[in-house]
1. 0.7 is what came out when distance in nm of label points 7 Å out along Cα→Cβ at positions 52 and 84 was calculated for one structure; which of I, II, III is it?
2. Assuming -11500 is helix-only ellipticity at 222 nm (-39500 (n - 2.57) for each DSSP H run of 4 or more, over all residues; to 500) as calculated from a single structure, say which of I, II, III it is.
3. Suppose you compute Rg and Dmax of the Cα atoms in Å for every structure in I, II, III: which one lands on 24.3, 73?
Structure I
Amino acid sequence: MITHPLLPKLRELRLSGMLLTLDTRAVQSTERGLTPVEFLALLLDDELERRHQRRLGMRMQQSGCDPSKTLTHFDFAAAPGVNRTLMQELSTCAFVARHENVLLCGPTGVGKSHLANSLATEALKREYRVLSRPVHRLLSELHASRAAGTHERWLVKVLRADLLVLDDFGLQALGPAMVQDLYEIICERYERGSIVITSNRAFEEWGEVFGNDLLASAALDRLTHHAQMVIIRGQSYRQRGRRKEAMKTDSPTESGSVTKSI
């Protein structure tokens, strides 16, 4: 099939999806007795899928999401505190279409960031605009953009995203300028765009992050209105992993001795 007459034409038209599967589809066409239209339809499907995956990859990279952290790869058995049915419902991204928020709260290491990333990934698959950042990093980038003269462009990007993921809310202290930016983002996105927030602080403590009672009250009122609150309880994945590794290294060897890493 190396000399197939369609090859140079597909290269010239930059139809890489068709180019990659031409040999396979030609064999299938012969084996199944496909009509020319059916053969062409298969090639067009391949091209469309190739382009879709390429666009998804680009959007994934630009969004800041991790493509490996999906709902499929989340270990629900190790996180009994997570409502699987609820997360599957949220993964349909209907909340994004309704401009609602999702607030994930729980101790460190229970999978909040993974779940937030999985929702963002599902939104990307549905061709929503997504931006995902740790809260402190996003606000630091916004602050730095002022000096670079790109603040307006950066802020537009944040506000126009269909879904904004703010990871580790309350993990680091925020300066007055950062608090003001965060307040502006929450207010401007209210009922216009969805926000997913993860935090290891209890909801009652979120106001402390702002360091300003008035801003905190106004921001949290908007943030929690039209919001799905998910409280996750359990032990840290990482700590469980360390304990399992310790148990393995402490297990008796064939000679009856015990090994232990230090």
Structure II
Amino acid sequence: MSGSGLAGKVALVTGATGGLGSAVSELLHRQGATVYLSDLDEERGAAMASGLGAGARFILLDVTDEDAWSAAVTQVERAGERLTTLVNCAGAALKRPLVDTSLSEFRRIVDLNLVGTFLGVRTAGRHLADGGSVVNISSLNGVLATADLGAYVASKFAVSALTRVAALEYADRGIRVNAVCPGSIETPITDSPDFADTDWDAYRRTIPLGRRGVPAEVANAVRYLVSDDSRYVTGTDLVIDGGIAAGRRTP
């Protein structure tokens, strides 16, 4: 997909060096948007921005730090630009039964997935141009619970709820706020030791479309939600999961 469908948009993407964040950043840039790639991995983020070329810049951002959010927006404004688009991609997962989840582990996941998204949404409410768009990366686990993912599920359900509240509060300014809820996507997040014992062949058999998704498919959904094609869409969860949330099939 190429073109200038997002020309004039100025987007900030968090977690830009991750599997979903990088795919989103690359697609928005290819579609004509000016993209600020933000992440804690300064070396990789700067290299990605350089590789994309003109219209792509890197911002060092810890999404759990409200002062860092203020600094990020200031950096955009000092460049003479006004944010029109925010995509909250930064996040992490933890696979652990509730009884084995420490308080510090639970707080770490909630801090990154939920508090980081809250700070972004709040920043959008204060600085985003009227008529802009926010997309929060929630999860299939934000609409459908899964055992052994308690902290992750709790944080993502909350992200989807926060998305709806923001959609209501920002509607008078024409700012749309939506959530994308990916199912199992082939990204490094599921390559962690937590998921080492997962039987992916068995998991694929539970997916009606018979395969895991790829980051580009999530990026295409984000592109739709930040574009004028979705100008009458707000407060929604766009589930991209190969059919899992549709229900169960008879064995």
Structure III
Amino acid sequence: MQVRGLECVVTGASEGIGRAVALELASRGCHIVLVARHRDGLERVRLAVEQGGGRATAAPLDVRDGAAVAALFSSLAVPPRLVVVNAGIGVHGPAEEMTASRAREVLEVNTLGAFHTVAAALPLLRQASPAALVALSSLSGLIPYTGGTVYGGSKAAVIHYLRCLRLEVAGSGVAVGWLCPGPVDTRMIVDGVPTAKLPRLARMLVPVLSPERVAREVVRLAEGGGGGRVVPWTAAFFAGVARHMPRLAERVLLLTGAGEA
């Protein structure tokens, strides 16, 4: 499937990675339904999309509201052929200091919000196939780190959910993919994870990515049939070490401080 001139839906589209994805799709002449909670941010992205050669519609809603998400997809005049599940929030800190209300918010946005979006989108994607669904997960869902209990858990849940979904839709013409980037230069990193405080070695080995780089990887996944991808390659290497040699990975994280947030 080529991502050009398609009907698309992007959640979490008002800033950061979602904004970059929308602009990347705009450069390919797509029509994008922009989803996020704040109308002002969506309107700014809508104008940028149209200036970039695409078409956009702002749809302010909270992905935690399953009924609102379902209503949005039901209202679409044309079934989308690409849905990018990107809405998310980042909360990091010691497990003992994490309140139940904050943990619930993270899980509801990052995990349940993804579920609501997929559940509402999948029937339309089947109808429009060939089509693709790509979700933004995180390296945090693959590599443990101190302070990442809730956020990392929410992203790991998304990965496993989509792995199962990929098996369920095999042969349907709907590609399912998930992207696990390392740190990305967005407000979530600047305000949430103190990347600048990490040891120099850690910052050299897993550099901070631009949102534009991540957006291009999203398109690559959609066009390449989905599946999982970790970027950059150094992050993929450490994810492999964490999976196959977990005790070694723990020692490296503890010795270098790379696993602190």
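1. On the way: I: 2.7; II: 1.5; III: 0.7.
The value was obtained from structure III.
2. Numbers: I: -17500; II: -11500; III: -14500.
That value comes from structure II.
3. On the way: I: 24.3, 73; II: 17.4, 59; III: 17.7, 55.
Structure I accounts for this read-out.
Every read-out reported here was derived from the displayed coordinates using simple, explicitly stated rules and does not represent laboratory data. Predicted model, so just to flag it, every value in this text is computed and none were measured. Cβ atoms are built from the backbone, for glycine too; each structure is taken alone.
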